[in-house]
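Undergrad: Before anything else, here is the set of structures, which you'll find just below.
FYI, it's all coordinate maths here, none of it is from the lab. As the structure is a prediction and not an experimental result, all values here were calculated from the model. Cβ atoms are built from the backbone, for glycine too; each structure is taken alone.
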Structure I
Amino acid sequence: MSGFKNAKRFKGKISKLPKAVADAARSAMEEGAQEIVEAMKRLVPVDQGDLRDSINWCWGEPPKGSSGILSIGGKGGGINGNKITIFAGDDKAFYARFIEFGTHPHAQGGQFPGTQSPGTRAQPFFYPTWRAYKRRAKSRISRKVNAAIKQIAKGQG
């Protein structure tokens, strides 16, 4: 490496790449997750708002009790160890999966033993939104990472 003319400058640029790429990826992942969460909140049926308010994202693993779960950044450690999880449902909105997938007719227990529930139709809000926005979120990550690399290459980073 030391045999070419601008080796020192080249090494300086290369050493900046990992941080620039990680920062760009994190920023793009956050923007994508927020956009997806907002779209899900617009699509979810609202009664009292507990389910809508439970839709959110976080870095790493979702809170206990969450039902709908998606990850941006891939399985395992994600991009550079970063993984964003989008989730719906919590202790108050445990029924997220029932809204998303519906329920079959069934005999009820609990407060209404011996009665028959007609079931509910599915009102999907979680996975259709993810499918609609997934490509956009991944493209945003690629664009921001490539822009960060180009800035380092130009000497602006």
Structure II
Amino acid sequence: MKYRVLTTEELGALEDDLKAFLIVNGIDGSEWEKINQTNPDKAIQLVELFSDLVLDKTYEKIKFLEFRSKNILVVFHVLTKEIISITLTLDNQDLGDFSTIESIHKTFVEHASNIKYQVNTKIGFDNRNLEVHKLLESGCVLSAEEFWVSLTKAIDLKQDKL
């Protein structure tokens, strides 16, 4: 297993896709019921394989992620062979809050001179999608390209510095 097993809720939402996956693998509805009853380990293996396929396709589409807390904001631009991150922190952690869009905006407006940033690039990883998975498992959430662009403008980061 590369990633994780989809939750019951996720599998429920993808029920038709799971059925199609099973049919492609030569398993119809009655055969699936039989496997579940007589060979639960095989059923689990099939669900794991399906989960990996779904997550692989999903992770391929992810380009931007972010991690927010009161004291730190990290926004990631996930490319094919590298991941660029911008990390924001405050000189004085009591001055602002990076946990919500509203508080990020307020922190930039009221305390821009106290915000420090660092740009990092991670290269040399073997599997892009596995890197995305690790970021999501560590608490990152999906982000938008517009947020990345506005952040680079706010800190006056030139594209050639990336």
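Undergrad: Thinking of I, II, which structure, once mean count of other Cβ atoms within 10 Å over residues 82-89 is computed, gives back 17.8?
TA: Of the options listed, only II reproduces it.
Undergrad: Here is a follow-up. For structures I, II, calculate distance in nm of label points 7 Å out along Cα→Cβ at positions 26 and 90 and state which one comes out highest.
TA: II
Undergrad: Sticking with this one: Assign the value 14.0, calculated as Kirkwood radius over Cα pairs in Å, for residues 42-97 alone, to the correct structure from I, II. Each step should come with its number before you reach the end.
TA: Details: I: 11.7; II: 14.0.
Derived from II, not from the others.
Undergrad: 0.85 is what came out when FRET efficiency 1/(1 + (r/R0)^6) of positions 34 and 122 (r between Cβ atoms, R0 = 35 Å, to 0.05) was calculated for one structure; which of I, II is it?
TA: Structure I accounts for this read-out.
Undergrad: Continuing with this model, one more query. Out of I, II, choose the structure whose coordinates give relative contact order in percent (Cα under 8 Å, 6 or more apart) equal to 21 when calculated.
TA: The value was obtained from structure II.
Undergrad: The value 8.6 for mean count of other Cβ atoms within 10 Å over residues 106-113 was derived from one model only; which of I, II is it?
TA: Computing mean count of other Cβ atoms within 10 Å over residues 106-113 on every structure in I, II gives 8.6 only for I.
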